[in-house]
Structure I
Amino acid sequence: MIKPNLRPKLGPSALIAFLSLYSSLVLNYAFFAKVVELRPFNDTGADIFLYTMPVVLFFLSNFVFHVIALPFVHKVLIPLILVISAAVSYQEIFFNIYFNKSMLNNVLQTTAAESARLITPGYVLWIVCLGVLPALAYIAVKVKYRVWYKELLTRLVLAAVSFLCALGIAMLQYQDYASFFRNNKSVTHLIVPSNFIGAGVSKYKDWKRSNIPYTQLDMAVVQNRPAGSLRRFVVLVVGETTRAANWGLNGYIRQTTPLLAARGDEIVNFPQVRSCGTSTAHSLPCMFSTFDRTDYDEIKAEHQDNLLDIVQRAGVEVTWLENDSGCKGVCGKVPNTDVTSLNLPEYCRNGECLDNILLTKFDEALNKNDKDAVLILHTIGSHGPTYYERYTEAERKFTPTCDTNEIDKCARATLVNTYDNTVLYVDQFIDKVIRKLENRDDLESSVYYVSDHGESLGENGMYLHAAPYAIAPSGQTHIPMVMWFSKAFRQHGGIDFQCLKQKAAENEYSHDHYFSTVLGLMDISNSQTYRKEMDILAACRRPR
């Protein structure tokens with residue numbers, strides 16, 4: 001404890017100036033590094049722009065902190081901002097993460113086990129040195145306030161002067177500033193603390209909108225199967241973080257999908273598929289909603305029926321088995337089981353489980369009754385950063401591997417080896433699901449696999465996922481998708497499979513097609529939300 005007479009004393013404006021200097025020049029290293037990368041020192045105009053940028057950010061920070069660092073609350077609020085800023089800056093610098101509302105959603109929906117995988121000694125040390133210690137130093141300063149009306153006037157004047165200085169400098173270089181930020185809007189998501197404060201404000205606005213009424217869709221929907229048809233059983237395997245670039249069936253230099261490849265024409269592979277988002281929190285509810293990626297609205301989607309609600313209303317048995325970070329509200333009104341919570345020792349450790357644990361509940365769902373059914377298997381797939389925990393020794397084909405959560409410290413070759421082993425595990429999992437169904441002649445069965453989003457593996461210094469879609473690299477949005485159909489389905493399902501394979505090879509698809517394709521798979525009719533042009537199977541249907 002610092003003795004009162006030994007505590008440093010500063011006026012509030014001086015303290016805020018030091019705070020602004022630290023925040024703008026130290027905690028925003030990732031922002032400045034990205035600015036220099038996008039607009040390198042190469043001519044006089046660029047040099048002036050780059051030299052003035054830290055000054056502008058300082059004055060903007062000074063403006064913001066003069067507004068929010070109020071007496072009686074600043075000794076709690078500012079230390080909290082410093083610690084969060086340090087935590088965010090680490091992710092930005094070492095993983096090239098951009099913090100926006102989507103990233104905040106990921107943080108809020110992350111499980112304890114997922115969070116634990118992100119904690120490394122380096123991360124903790126960074127937060128302590130750049131966040132906790134500066135926060136304690138800030139708390140230790142004794143602030144010498146003026147009389148309240150002088151304090152208020154001084155604060156208003158300095159806030160105004162700071163804002164005008166920032167604006168004035170930017171206006172002097174208007175062409176450079178306007179051009180740069182018009183073309184690189186997402187770079188502002190690297191500025192702390194405005195990025196996470198802005199994300200919080202945006203989330204609050206969403207919360208205020210969350211009282212909109214709930215809308216039920218397709219109230220007259222029915223399943224229209226031909227008389228005498230076999231029972232239809234469709235398995236939707238939702239992948240996690242598996243990217244198309246490392247998918248063997250897509251022509252990757254390594255065969256990471258040998259079991260699916262061995263099935264030959266049984267498998268319909270779609271090499272050109274794009275995700276709705278770059279994170280599970282966005283992609284999962286989006287792909288099960290009626291919305292396309294470009295018009296997806298999180299709040300509206302939460303307050304209306306989704307794909308599973310409509311399929312269930314049609315009389316189809318729907319079951320969701322969970323082995324990832326939750327269904328993000330998608331399975332809220334259908335029977336669901338979190339198999340991760342079983343914590344079976346042969347599959348699980350540290351709160352997470354290998355995907356084969358889902359198969360322990362598969363037969364129960366398959367044999368539940370004689371109704372047509374849709375079973376959703378939500379997998380943990382290739383989720384990082386602990387890729388080495390996503391497979392068994394049998395899939396450890398590519399070595400050496402990156403057996404740590406500090407993936408930025410691994411050689412890229414070892415990181416790719418580890419990731420490719422996760423894809424081998426995905427391959428064996430899908431193959432095991434198919435094996436559960438392929439000898440059931442009493443079923444018209446199908447397996448439909450698609451990943452929720454992709455992943456960055458160190459390309460251009462970017463790791464993991466959740467980049468803003470506008471700047472997300474292909475690795476995060478280009479995803480694998482495959483379909484398998486049983487012999488009975490091929491014989492009686494009314495699909496020309498040569499046509500489907502040709503369409504799959506030639507056309508581009510996305511999560512936008514998922515909703516109507518699943519409705520089509522289950523022969524759902526009287527649907528106002530079904531769009532034939534978005535049903536992948538529609539162009540290849542034949543009379544039965």
Structure II
Amino acid sequence: MPPFLQQSFDRLFARQQDWEHQEQKPHAHRQRGKVAGEQSAANPQYECAEFRVPMCYDGVCDSDNTLDVFVKRVRATSGERKKALWVLQGGPGASSTGVEGLMNTMYLQLDGQVSVYTMDHRGTGRSARLECQAAEAGALGSPGGSAIRLDELPACMDDIRFQVDNQTAAFSVTSAAKDLAAVINYELSDEDVYVYGLSYGTYLVERLVHFAPPSVRGFSVDGIVSESGDSVEKRSTFSNWDHDVGVVGDRFLNACMADDFCKSKFPGVTDFPVFVHELYDKLDAAVAGGKTGTNACADALARNGKRPSYLLRSTFGEYLMSDRMRIAIPAVIYRASRCNDDDADALAYFAEGLDYSEDDGGFGDSEPETLLYDSDMLYYLIVFSEMWETPTPDKATLIKWYENSTMASDNYLSLPYYCLFTGSREHACQELIHLPIARPLVYQRDEYWNKTGELPDGVTALLMTGGMDLQTRRMYGELEYEMMSGERMLVNFDDAGHCTTFTTPMNGGGATCGVRILASYVKENGVLKNVDTSCMGDLKPMKFSENTVDAQELFGKNDLYESSASDW
């Protein structure tokens with residue numbers, strides 16, 4: 001194995017031209033910077049570097065090649081002891097650009113006394129991003145635009161295999177965790193290190209626990225992917241995504257029934273999920289066989305051959321991920337159920353807006369960070385190698401999970417991708433016809449898969465979950481807490497969505513409660529009994545009466561419910 005390259009922040013500091021300085025304004029989660037001036041807690045300067053690491057660590061794969069991983073930090077300006085906090089992004093396949101604002105928030109919350117780090121995990125962003133350079137799939141001018149179509153995959157997979165020297169395990173979760181351990185051991189061996197991961201970043205942090213760099217004093221996971229379980233139901237897998245979304249969707253609908261304002265819109269309804277399923281059946285029946293004129297709202301929602309229930313179910317699954325948009329879900333249900341002329345007009349406007357958002361001319365996600373830094377190919381590689389149930393549920397099962405849910409995310413469409421990447425001849429894959437021929441692109445599950453790491457003596461863990469998190473259900477955080485050994489603490493927020501550092505606003509504004517608890521954990525040196533969770537008593541509650549959504553933008557109307565006092 002080649003030595004870990006002698007390239008560090010200190011060395012880059014001696015060569016000023018290699019620095020990239022950035023100034024980022026406080027508490028702006030996606031703020032970009034300008035040329036920086038003097039370093040201060042309110043005006044932090046960001047420093048970037050690359051570390052050369054082995055493509056293949058011992059026991060993972062076999063290649064003498066190396067690759068460079070991108071690391072970014074803001075250094076502490078003061079502090080009695082040297083501390084560092086790592087903030088790690090999810091995905092898999094998402095780059096660190098999405099957490100730059102959170103880095104800034106944490107730096108300020110920690111009063112500039114803790115250095116804050118992040119990195120692009122290998123395969124994303126500026127760390128040997130997996131992209132189809134020769135095949136040109138995923139390029140804006142390609143047939144699928146920035147998205148990679150199924151018929152583009154075989155050539156793209158061959159391209160990736162060539163780039164990685166046929167060493168697919170080089171881009172495994174274990175390889176990424178070993179990168180992180182190597183940088184910590186090389187750069188931060190004399191500091192107290194805390195590692196925070198969100199979403200898929202929790203799975204990366206959990207894998208890091210197996211290697212436990214000696215300087216790490218605490219681990220924190222938020223929006224948790226559970227890493228082990230004695231059954232597939234106890235592991236967070238992408239194959240059961242729609243089932244999980246449905247569970248959280250029903251929880252959200254039940255919260256509506258517990259809210260006086262929301263419940264008042266649905267008099268006589270005692271089981272809201274059942275009510276929604278009955279509404280779906282009614283709308284679908286009204287347009288079955290191409291019928292029109294039976295139900296104006298069903299006509300408005302039957303777009304491009306898609307059943308009204310499919311359009312609503314998938315849209316609600318998307319809205320539920322947004323603290324702002326989720327409040328609109330009962331309003332759409334209300335209008336579709338009442339369905340007067342005004343409602344039909346509003347729902348036609350609503351559906352037309354969805355058509356417009358989907359018709360992007362092949363450009364896919366328009367966010368520059370997503371287009372330039374995220375990697376769909378790394379996402380597929382990791383998910384289908386170790387985060388998808390095997391043997392896979394078949395198409396009928398995936399569609400059943402979708403249709404049994406009041407809210408979902410079209411996960412059944414992922415099955416052909418699983419079959420292509422794995423090259424599986426399982427029954428579920430043999431059922432699919434017209435799949436292009438492709439050589440598999442996966443890696444073998446290693447010794448750390450489905451195994452929970454043990455916290456070393458003196459090291460603690462902080463786990464945070466949200467009750468309205470549909471991407472990583474609260475249950476998986478609870479299971480990870482149960483399976484983990486050692487001193488740990490679980491904090492649950494009933495109304496929070498995915499990743500509590502973003503989804504736990506306070507009544508008085510300012511930093512979220514999740515941010516405050518994480519900051520307290522670091523300030524208190526990981527001593528769990530000293531962690532301040534008092535902010536949970538002043539959380540901003542989820543209120544269905546709040547005008548978080550522009551009714552004009554959504555419905556072309558002045559009110560989300562409009563004439564809500566009238567009878568159906």
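Here, each number is a calculation from the coordinates, and none is a lab measurement. Note that the coordinates shown come from a computational prediction; the quantities given were computed from them, not determined experimentally. Cβ atoms are built from the backbone, for glycine too; each structure is taken alone.
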Next item on the list: Determine which structure produced the value -10500 for helix-only ellipticity at 222 nm (-39500 (n - 2.57) for each DSSP H run of 4 or more, over all residues; to 500), calculated from the coordinates; the candidates are I, II.
Entry: II
Next item on the list: Could you tell me which structure in I, II was used to calculate P(r) over Cα pairs in 5 Å bins from 0, in percent, for residues 128-223 alone as 2, 8, 7, 10, 14, 15, 14, 11, 6, 4, 3, 3, 2, 1, 0?
Entry: I
Margin query: Given a value of 0.20 for FRET efficiency 1/(1 + (r/R0)^6) of positions 384 and 456 (r between Cβ atoms, R0 = 25 Å, to 0.05), calculated from one of I, II, which structure does it belong to?
Written below: II
Next item on the list: Please state which of the structures I, II yields 0.05 when FRET efficiency 1/(1 + (r/R0)^6) of positions 112 and 288 (r between Cβ atoms, R0 = 35 Å, to 0.05) is computed from it.
Entry: II
Checklist line | Entry that produces 2.8 once distance in nm of label points 7 Å out along Cα→Cβ at positions 104 and 512 is calculated, selected from I, II | finding: I
Note to self: Quick check on the output: 20 is relative contact order in percent (Cα under 8 Å, 6 or more apart), derived from one of I, II. Which one produced it?
What the structure shows: I
Check: If FRET efficiency 1/(1 + (r/R0)^6) of positions 80 and 320 (r between Cβ atoms, R0 = 35 Å, to 0.05) is computed to be 0.40, which of I, II is the source?
Finding: I
Checklist line | Read-out Rg/Rh (Cα atoms, Kirkwood Rh), computed value 1.04, structure in I, II | finding: I
